[in-house]
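Every number here is computed from the coordinates shown, using simple stated rules; none is lab data. It should be emphasised that the depicted structure is a prediction, and the values quoted were computed from it without experimental measurement. Cβ atoms are built from the backbone, for glycine too; each structure is taken alone.
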Structure P
Amino acid sequence: MKEKNFLLSIDTKKIKYGLIRTQKLLAACNSPQKNIKAIQVVGTNGKGTTCAMLANVLINNNYKVGLFTSPHLIDINERISVNFQNIPDSYIKLFINQYKNKINDIQPSFFEIMTVLSICYFKYMKVDFAILETGLGGRLDSITAVQSPIILFTSISYDHMSILGDTLEKIAKEKIGALTEKTQKIYSVHQPGPVKRIFKRHAAKLNKNIHFISTKNPSALQLKYLQGIHQKENAQLAIYTLYDMAKIYNIKLQNIIQHIGQTFWPGRIQYINTNPDILFDVGHNESGIDAFCKYFKTILKNYNKKYLVVGFEDGKEVSKALQSLTKLFDNITITETKIRNSMKAEKIKLLLTNVSVNIESNPQKAISNNINIIEKKDILVILGSHYFGPHLKSIFKNCFDKPSKYP
């Protein structure tokens, strides 16, 4: 479809930071963000999953919910959905044809166009709520131009340091900058001390209060499809927010914990095959990889040999976590994601010391080669990027559909 090709042709190599272009494009589209009950989710890791949890509860309580997340696994339509049904090509075509001249004049980035496209589609579909995942940072991210009345913060850690800053304090300032005068309610998971202090200080300047959610006893939560203690912390954030939302909007939300427990979000420590087990995780920064390692250590004893295929986008700070990760595996293959900013396999190898690895730059071959040698009591892990999605789907055709059975 030529309209999607137009979108994909926009150079995403250089990130355009700032709200002005998004604000101009929203205005050119007659300000579709007005009167939309939007919920913005900000953080380093866990944003997409938290968005999915919120959406799943609201949808199962018969509300129409728009969901905007990024990046996609297979197709850009995945980024925008209503009640988990992806935006159709026909609406993308309509939007591009109607606003192409404005897009060419304003020169927004790919992500900025997708943000505005999502809001226009949600207005067209008359959603009850729109849940929006922040792309990068907060203060200057295009989602912040929507001025959501409710903002959630998942865990804050190191990522995109060349843009957000090289200290946790600098990153925290960018994240909390998502607050606007329209912000009414703010919720956050427990944050490291420096992050919490910066969050509270900034909120106080705007005469706003942040609700920091207790993550005590997260093991009591039962999540069917989402593995790891970090997902239970995300779940607690979603649960608290939803209970409060019910009061704010005077709506009835039933079986919140049950629907949180049934939430499925692909690519997050996801079993895409069993017997032998094959796990896929999009963890692509230090804290994401650390979260995977914590989970993987709980299941190590179940397997004979452990195989790993790993690859990242360039610019990711993963050296420390990568050392810890590779110690858990018997056989390691380094590959590449084969997108424009894929990290070279040789560069990943240089991050590892005293570790024996195989290099196969073709991700399809890297995955297939390992599948061919693993036995029933072994496990294969594919980790490091959303952009492994198309390669996995070519091997496991329906691997990102919600499974009927799960380990």
Structure Q
Amino acid sequence: MYITNDPRGLLSLYNASYLSLPGEPELDEAIAFARHHLESMRGSLMYPLSEQVRRNLVIPLPRTLNRIDASHYIAEYKHEQEYNPSVLELAKLDFNLLQRLHQLELKAFSRWGNDLYEEVGLSYSRNRIVECYFWSYTELYERHYGVARIILAKLFVLASMLDDTFDMHATLEEGQKLNEAIQRWDESAIPLLPEYLKKYFIRMMNTFREFNDELKQDHKYRVAYCRKAFQTLCGCYQQESEWFHSSYIPTFEDHVKCSIISAGTPMLFVGSLVGMGEEATKEAFEWAIGCTDAVKACGEVTRFMDDLASFKHGKNKLDVASSVESYINQYHVTDEVAIATLENLVENAWKTTNQARFDRRALLPLVNRVASITKSMTLLFHDRMDLYTFSRGNKDRIHQQFVQPIPL
């Protein structure tokens, strides 16, 4: 049988080709070839293959998240030739039992988050408590990662508040004072701050102390790495604020050097390691804080997809020129050329992530973790939408993961 007449083989070729490394243009051609033939035969495919093709043409299998896709495969499994009723029943029970744990966590986390928002009083900041837990959960859904999951979700909230302060509210001087206080990381910096930011700063410091209190003695060093990553993130927010207030559009290279950090995901990956087990070694933290290969690629995918979404739908009032605008300004190209360039850079970043799985074999489980954050950003900014800012677009997915059990 020719592969052009084998839809399952074409789908396998299509998905496998997305694991390509830099310098493998043949696999780019394989993707285009398989996509063309899969699209031409979609109308004649039977369920569940038809659904799998539909989903993977939107987001290819290597870029999907296991927990998010689990409910699809559970629903489809009974139609597979190898169907085993006992396996299906166990899969449903496992999903529902884990969902129950996540429900209890989310309830407690929502109380913490709502108390935080009420106490600090930053009315301009987006309240996305459930969404912050959800994005943490997409990387760390397993039962034994409860501590890591909650630490990461709290970092999402703190970073979101910080981002909104620089992007929506703070003057240049206020941002400078906030950055100085965070770089000093000491209560003696509180008098520097505008009145409306003092409570945020105090709660931020207390939250990091709580992280430290939750860790075993020989893991407490991890919080210092997390703090450093948070300080670096804040410094990049401040740099972008200075560019904005001086009406300066940086070169594309300078923009990317700063904005892949301000994208937030490199800091969040460092934070995701804090509550993990023994796999999160000191070597792993040094690699993560260095923001190279897969960690840098995660920041690139986040930044470019975020900027492509904001270029389509608009930015916040204090946002610096996006990487799209910076590229247009420097190279004097059309919107279409700049967009195509950034889309290509997203694909290159995915290839860098794939390469890191070979280059960082000793850290492979953690390379796969940072890849999960990258995958979640693909979901977050799919079709140039921002499902964090426009969170209603994610409502059904959140309901499916946390509210609706799979019928037994």
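Across the set P, Q, relative contact order in percent (Cα under 8 Å, 6 or more apart) reaches its highest value in structure Q. When Kirkwood radius over Cα pairs in Å, for residues 294-365 alone is calculated for each of P, Q, the greatest value falls to Q. Out of P, Q, which one gives 22.0, 75 for Rg and Dmax of the Cα atoms in Å as computed from the coordinates? Answer by label: Q. Using helix-only ellipticity at 222 nm (-39500 (n - 2.57) for each DSSP H run of 4 or more, over all residues; to 500) as the calculated read-out, with -23000 as its value, let me know the right label among P, Q. Computed on structure Q.
For the read-out Cα extents along the principal axes in Å, for residues 174-381 alone, a value of 55, 48, 24 was computed from one structure; give its label from P, Q. So the calculation was done on Q.
Figure out for me which of the structures P, Q the number 21.5 belongs to, where mean count of other Cβ atoms within 10 Å over residues 286-293 was derived from the coordinates. Derived from the structure labelled P. One of P, Q was used to compute mean count of other Cβ atoms within 10 Å over residues 62-69, and the answer was 21.6. Which one was it? Checking each candidate, the match is P.
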